[in-house]
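Derivation of every value follows stated rules applied to the coordinates shown; laboratory data play no part. This structure is a prediction, so every number in the text was calculated from the model and none was measured.
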Structure I
Amino acid sequence: MMVKRILWSVVIGLVVGFGFMTIDKLRGAEWVVSPQQIEQAKADGKAGVESRPGTVTVLPIRSETADALPVKWTMTGLVAGFVVFRAIGRRKIAKA
């Protein structure tokens, strides 16, 4: 029973952590202006990405929260694993 609890906790924790990582990577949460956006703008003949009217960005800009993203992924995975571990736990039957 304990092996089952641990195995399910690890599997669910990994799925949740990697799921959050995938969502953040697809959204581009790591970048304010990504290298792909700059490449696309240069391919269109522009000098860079116009981030605000009159402001052109020619170098990629990382998000201020980019360094905290792995911590977020790890913590959500650990919390999900802990919740599953506790939910699958043995329940003591009350004696009358």
Structure II
Amino acid sequence: MPIYLYEFIQEDGSDGETFEWLQGINEPALTEHPETGVPVRRLLTAANMAGSWTDMKATSKLSNKNLAEKGFTKYVKAGDGKYEKAAGKGPNVISAD
């Protein structure tokens, strides 16, 4: 279910504080805050869904554990042309020497 961004409508019609509300995509937009009854309007914002293209998902896919499980070897630069193994099979150190 998506999280929508709403803002409170001030008495003079100006913008108020914002809040997020989790609701089904087929549910109508809120016209008042469900807990307080204060008038609100839904704001247009970019979608923010956890898919394979998000930073959060990419970080978990590139974790050392996941890479090793998929058969990859990951090396991390240790300095002076040396790389140390962080995940997977292979030599513990690779050197440019």
Structure III
Amino acid sequence: MGVTAHRSENGEEVTVTVAGRFDYRVYDSFKASYTAIDNGQQINVDLSKTEYMDSSALGMLLMLREHVGKAADILIVNPTPDVHRVLSIANFDKLFAIKQ
């Protein structure tokens, strides 16, 4: 459980995976996962293993977006149905690309 980051072999993509609960308890590890991201890299936030997401997780996604700015694309991939519902209710589908 927790947050892991994986850089693709060609260095063009970074996948941040959140497993278990995406809440305030993973703040430090989530922030650490993206602080080393270079400008221009594709960022995939994999939520396929995320069981729960609260408002602090939404805030962390916004911080990620602010950190990378427009220099990188952020794609939220494979959110579980419950997590997808939270993202939709918060209108995050307007702020991020979400791919099932």
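Assuming 17 is relative contact order in percent (Cα under 8 Å, 6 or more apart) as calculated from a single structure, say which of I, II, III it is. This value belongs to structure II.
By the measure Cα Rg over 2.2 N^0.38 Å, for residues 30-85 alone, tell me the structure among I, II, III with the highest figure.
Values: I: 1.71; II: 2.16; III: 1.13.
The maximum falls on structure II.
Each of I, II, III could give Cα extents along the principal axes in Å, but the derived value 33, 28, 22 comes from III.
From I, II, III, which structure was helix-only ellipticity at 222 nm (-39500 (n - 2.57) for each DSSP H run of 4 or more, over all residues; to 500) = -3000 calculated on?
Numbers: I: -19000; II: -3000; III: -9500.
Only structure II yields this read-out.
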